[in-house]
1. Using Cα Rg over 2.2 N^0.38 Å for the comparison, can you identify which of 1, 2 gives the largest number?
2. Quick check: -24500 is what I get for helix-only ellipticity at 222 nm (-39500 (n - 2.57) for each DSSP H run of 4 or more, over all residues; to 500), calculated from one of 1, 2. Which structure matches?
3. Between 1, 2, which one scores greatest on mean count of other Cβ atoms within 10 Å over residues 142-149?
4. Computing FRET efficiency 1/(1 + (r/R0)^6) of positions 6 and 190 (r between Cβ atoms, R0 = 35 Å, to 0.05) for each of 1, 2, which one ends up highest?
5. For FRET efficiency 1/(1 + (r/R0)^6) of positions 38 and 86 (r between Cβ atoms, R0 = 30 Å, to 0.05), which structure out of 1, 2 has the highest calculated value?
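Since every read-out is calculated from the coordinates, none of them should be taken as a lab result. In this text, all values refer to a predicted model and were calculated from it rather than measured experimentally. Cβ atoms are built from the backbone, for glycine too; each structure is taken alone.
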Structure 1
């Protein structure tokens, strides 16, 4: 299924109606066809504002949540970004439109492999897919200007905050279950961490270790 002008108009209207108003974010999301990241049974729903199941028991987030998270991250063209939880690669592809470099970490080998194939097909050269335990982040590549988690820990991980540059931003869902989670923004300043609660969300939990698949 391809993105028609009608789909595109409805897609952008839906994003704006849910609070995604940043022009750069909207342009990035317009440039990335979600249809490339949804295959099989749910391909016909690629442009609906809803989460969809993908392989390995994971999901592709609904576009409005992707937009709100990207907007809160406030990515600039000089940013090095780390994403924890590649999934289909949709969020990372949008970040690629805004950032200098994106490192995206996935614990499921099949998801990482498929995301890399999609990035290659789309000609996205400023993204690096790494199969690893995302709960550890990428200390060898740190510090990062921006960090985004697409899986929910119970609390913001201290080790990932250590990998965030002073002046940087982390956006993540937090919660003790997949039914009660809040999306939060953390800004790292010279004097400490500043927290902003954004909205209720529902993400898969952040799981330690590589997946056995």
Structure 2
């Protein structure tokens, strides 16, 4: 699919979105650098000074823009109507695999990106990017939890996603079969955990209430 031309009055957000895939392609050779931005801008016919301004936040801004591109690629590959026909496990798996497919052409750029995000000064931004990916996948999978389940689901999936990417980076199996098998096992683990947690909550709710018992001792029925 050819790149869509940018309007003359394109915003910086639109410029970041347009340049992100090309920057990632160049980052394998030039790193997440101004050189990668300049090469991407030249390929898209964008003023290099404007491109530099769009990524004034440096390498982390470039990486975040690329991950935004991965979000959009995932959504395009797993439209809502397709997810609606799946079970919850399949919805999560399909979305993670779609993300891997979008990342696959630029694994070396991804490796360099993770090295940058692992730096102490970038830890908070890295955590936010991981949380955003997990939150997006759970919401698109139909999760509407607003209690602590909202947070545990996203924290666990974020960890699974990061672990899967670690395997993915060095996977030389055909079609990334080893990565997909690893992901399948980890998602099974998530669902087992959620099932066990739900059972424990139900059991706790059936337990006698100590406060109600004490209240009855103090205030017996008339």
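1. Working: 1: 0.94; 2: 1.31.
By Cα Rg over 2.2 N^0.38 Å, the leading structure of 1, 2 is 2.
2. Clearly, the read-out refers to 2.
3. 1
4. Details: 1: 0.10; 2: 0.30.
With respect to FRET efficiency 1/(1 + (r/R0)^6) of positions 6 and 190 (r between Cβ atoms, R0 = 35 Å, to 0.05), the highest-scoring structure among 1, 2 is 2.
5. On the way: 1: 1.00; 2: 0.10.
Once FRET efficiency 1/(1 + (r/R0)^6) of positions 38 and 86 (r between Cβ atoms, R0 = 30 Å, to 0.05) is worked out for each structure, 1 has the highest.
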